[in-house]
Structure I
Amino acid sequence: MSATNPSVVQERWGGGNSPYSMSWQKLLMWWFIISDFLIFAGFLAAYGFNRLAVGNANWPDQTEIFHMNFIAAMTFVLITSSATMATAVAAAKKEDSATAKRFLWLTILGGITFLGMQAFEWKGFIEEGARLHTNPWGVPSFSAFFFAITGLHGTHVLIGVIVLLVVTIRAARGRYTAGGIELAGLYWHFVDLVWVFVFGCFYLI
């Protein structure tokens, strides 16, 4: 294997430019996404470990507690919003501001719809008697994990909607960059990807 050319190393790591061939804002966003993903992975791993410790025979049957068609609709809304976000990013890179703004608003609408559906789900769950410390279907930790995991994800969606609102308002005033919309898109896609794991691990398995 040939040795790395010292001049190339100096050029990339000697200061004055990005050694990763991306802006520092994008690099920091990727670091944030990786670290945040590890937090969700920890929660889901703890959920899985607790479920194995209790035993599937004693664990509540999700299909008897949740309205799975409703949860599937929530998932569809969020995945669709990821597609509209990707379209907005592509339009911004082509300097098509009208299309970018239109699809940013559609993404925001998808996020708000998802949050409204999640609030409705929480309302029904609480009305059934679920709390952080108690669960009407048996194992108390089931409710605790539900509120912790879906609440953490919902908070991320809310933050994403706020960020998208700021980006969209700036775009409406002509004060935006394709890079800024791409950063918002990276965060939004991350939020959508996390929900796929939450949906699969908590609602389906």
Structure II
Amino acid sequence: MKTLDTKKKLRKAMEKELNPKRYEHTLSVAYTAATLAMIHGEDEEKAILAGLLHDCAKCLPNKKLLSICEKHDLPVSEVERQNPAALLHAKAGSFLACKKYNISDEEILNAIRYHTTGRPGMSRLEKILYIADYIEPGRKHASNLEQIRRMAYQDLDRTLCKILEDTLSYLMSAGGLVDSMTKETYEYYRSLKTSDH
């Protein structure tokens, strides 16, 4: 009963916090994460909660994101400072999930924190949220989306590696800023993939 109440409350809170498009995306990520959790033997409730809260800070102004991080001693890199909306919402979101929405589960908080950059040695829940955010049904424009959606239900590590590879090549071709954690995560999973063969 408790998690059902929690989910209802969080859904209502997110509907207030987020714009309609972001809220739609959030629900879609939560349900996609739950499906991946079922397939890969992860806790579905945790996957849903992580999905519901992963973008809880996404609609905050850049100044607010920076101030949350600075006020609470969350490290901010130069790339994050230049692109807070894309990168800092995950760190700030993890903090808010804990302090504002009373989530104490470290796994859920880490899944939220690393859903934009990933990190070497991710937990299964972290991988599931990262992938769900990328493949949810509302996403239309990412490259290789059909292939990645199929892979996601078979092999989390291979899927993660493919998403990271595509993300890095997109950012580089578009002249976008690349967070060093994204590069580290890609190198880590690419070396795992090559050591498998």
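Every read-out reported here was derived from the displayed coordinates using simple, explicitly stated rules and does not represent laboratory data. The structure presented is a predicted model; accordingly, all values stated were derived computationally and were not measured. Cβ atoms are built from the backbone, for glycine too; each structure is taken alone.
List of remarks:
- Of the structures I, II, the one that 20 was derived from, the read-out being relative contact order in percent (Cα under 8 Å, 6 or more apart): II
- A value of 3.5 for distance in nm of label points 7 Å out along Cα→Cβ at positions 46 and 70, calculated from one of I, II, originates in structure II.
- Each of I, II could give log10 I(q)/I(0) by the Debye sum over Cα atoms at q = 0.11, 0.13 Å⁻¹, but the derived value -0.63, -0.80 comes from I.
- Structure responsible for 1.5, with distance in nm of label points 7 Å out along Cα→Cβ at positions 22 and 62 calculated and labels I, II on offer: II
- Distance in nm of label points 7 Å out along Cα→Cβ at positions 118 and 134 - highest-scoring structure of I, II: I
- At a computed -26000 (helix-only ellipticity at 222 nm (-39500 (n - 2.57) for each DSSP H run of 4 or more, over all residues; to 500)), which of I, II: I
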